[in-house]
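**Q** Listed below are the structures to be examined.
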Structure P
Amino acid sequence: MQIDGRTRLYGILGNPVAHSLSPALHNRVFEHHRINAAYVPLPVTDLKRSRLDHLFASNFHGFSVTIPFKSQAARLADTSDALTTLSGAANTLIPQGDKISAINTDGPGGLRALGESLRNPEGLTYLVVGYGGSAAGIAHALLLEKWPGRLLFCGRNLSRARRLAQKLKELHNPERTLIVALPEQKINPAEVDVIINTTPLGMEGMNSALPIAEDFLLKKHTVFDIVYKPLRTPLIAAAGRSGARTVPGYTMLLYQAVLQSELFTGRKAPVSLMEKILLKSLKL
């Protein structure tokens, strides 16, 4: 597409961003919709409000935000959605008049990916493996949607998992949801419906150990691994052997981009096209 003086600009802010798949996805969506817009990688070493104001004044109309600036993006914005406020992290910035709005599509993207494999996501017992930023974001999203009947956490550092569980209880004050962190050995797998791995275990080039014991996995489970490369992670492979329903991690990557695209364009995203581009880019 020819870039001219009327081209609307979008970009991804982070460090590094050279590896990002976002330009390939969003530029193809602009082409699909016949929108005169371009999306570019913008490596930054720091994220300041003055820089954002300057970029928005220079014909930029929206940003994706990646590591390590998601927390800064949330703090620098004037307004934010509920998930950004609770999690303290945003992956999307858009202008609203002279204000900047921060939005988190990571959590909703994960829930959309998971929800496609669940007949009725409400009232189930969810087990989140891990206690970092991804675990917190997905847990906040689950609680905002009021999906869990019980929300369990486990991980190698139980004290960190317990701190996360306590923080969630304080922020959400749920009346009908039990939120607790337990050692894996004290969790009855027959009482769990959904398992979500938020740890990097199984990621290509990293430790290939399972984040949870293979004999924990049952046919009744839906297993979601947010690790997206390789496509068939050790956990997804083990869950498949148990007969469990599996949700690959690339679907969360896809749907956060779908939601982000709809914020940028105001149009329904071409999901099948974006999935095809994503899988090709990931060489999956």
Structure Q
Amino acid sequence: MSGKIIDGKAIALEVRKQWKQRVIELKDRGILPGLAVIIVGSNPASQVYVRNKIKACHEVGIHSELIELPEDVSEPQLLSTIENLNRNTQINGILVQLPLPDTIDVNKVLETISVEKDVDGFHLYNLGALMAGSTIFPPCTPYGVQCLLEHSSIPIEGQNAVIVGRSNIVGKPMALMLLQKNATVSICTSKTRDLKQFTSLADILVVATGKPNLITADMVKPGAAVIDVGINRLDDGRLVGDVDFEGVKEVAGYITPVPGGVGPMTITMLVANTVIAAEKANSSV
């Protein structure tokens, strides 16, 4: 019997209704949440991601500003743009779409964003606070995965969770967030020796490596919840995740598709963080 497919699109729409209501409550107080999205260059994938983020903002009533900068923009110019947005009281959240050109120091860019407006959750303060057990804004993708698990009534406490991938964007914060929910957490990479010995013990398996079809059916514990964060375009144009979906769905208890799984939830949690930023900025109003 095939595992239950976790419909990220449907769950995202349901969750966004809650945040839309909170936007309405802010507007009733004369407050309009605002998000600024900066994109550098013309990377096609980045342009798609940005359009989807802007669309989600409009759907819940958040004001959004798209700032498009040329590929050859200098680092000082980009930092100046961010600093201006930091001072703009109409903007509650700032997002710089990654990747950036090699000529720009990504860490410097992310640390220039005000902590109170870091709705992507990438600032060192937010990542460090997550390590300490709290954060203003959780990174959007791990936050979305956690929301998917909770919305699907998949237990976390006491479960064996294995994260394949060690990035600052997904793997490390995901491990910390599941640890906070009292899961027993292991972090692996695509280079882990005998990866199967770890993944086959996982009640919750989160995969984010950027390697298509890395996880096959024989590597998955029967009945496990498999969350595929990867998105890869094959030579024939197809989009696939890091998990062999067709094979693994026959073993897993729950599985996310690619596309249509984690992606919509990442954008939804960006919306959530922007609303929270607006609420915090106007807590005394």
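Laboratory data are not the source of any read-out in this text; all were calculated from the coordinates shown. The structure displayed is predicted, hence computed values, not measured ones. Cβ atoms are built from the backbone, for glycine too; each structure is taken alone.
**Q** Given that mean count of other Cβ atoms within 10 Å over residues 8-15, derived from a single structure, equals 20.8, which label among P, Q identifies that structure?
**A** Values: P: 20.8; Q: 17.9.
Structure of origin is P.
**Q** For mean count of other Cβ atoms within 10 Å over residues 24-31, which of the structures P, Q scores highest?
**A** Numbers: P: 19.6; Q: 12.0.
Going through P, Q one by one, mean count of other Cβ atoms within 10 Å over residues 24-31 is largest in P.
**Q** Shifting gears a bit: With relative contact order in percent (Cα under 8 Å, 6 or more apart) coming out at 23, pick the structure among P, Q it was computed from. Write out the running numbers ahead of the final one.
**A** Numbers: P: 15; Q: 23.
Answer for the origin of the read-out: Q.
**Q** If you work out distance in nm of label points 7 Å out along Cα→Cβ at positions 136 and 184 for P, Q, which one comes out largest? Please report the intermediate quantities before stating the final value.
**A** Details: P: 2.4; Q: 3.7.
Comparing P, Q, the top value of distance in nm of label points 7 Å out along Cα→Cβ at positions 136 and 184 belongs to Q.
**Q** If you work out mean count of other Cβ atoms within 10 Å over residues 88-95 for P, Q, which one comes out largest?
**A** Working: P: 23.2; Q: 20.6.
For this comparison of mean count of other Cβ atoms within 10 Å over residues 88-95, the top structure is P.
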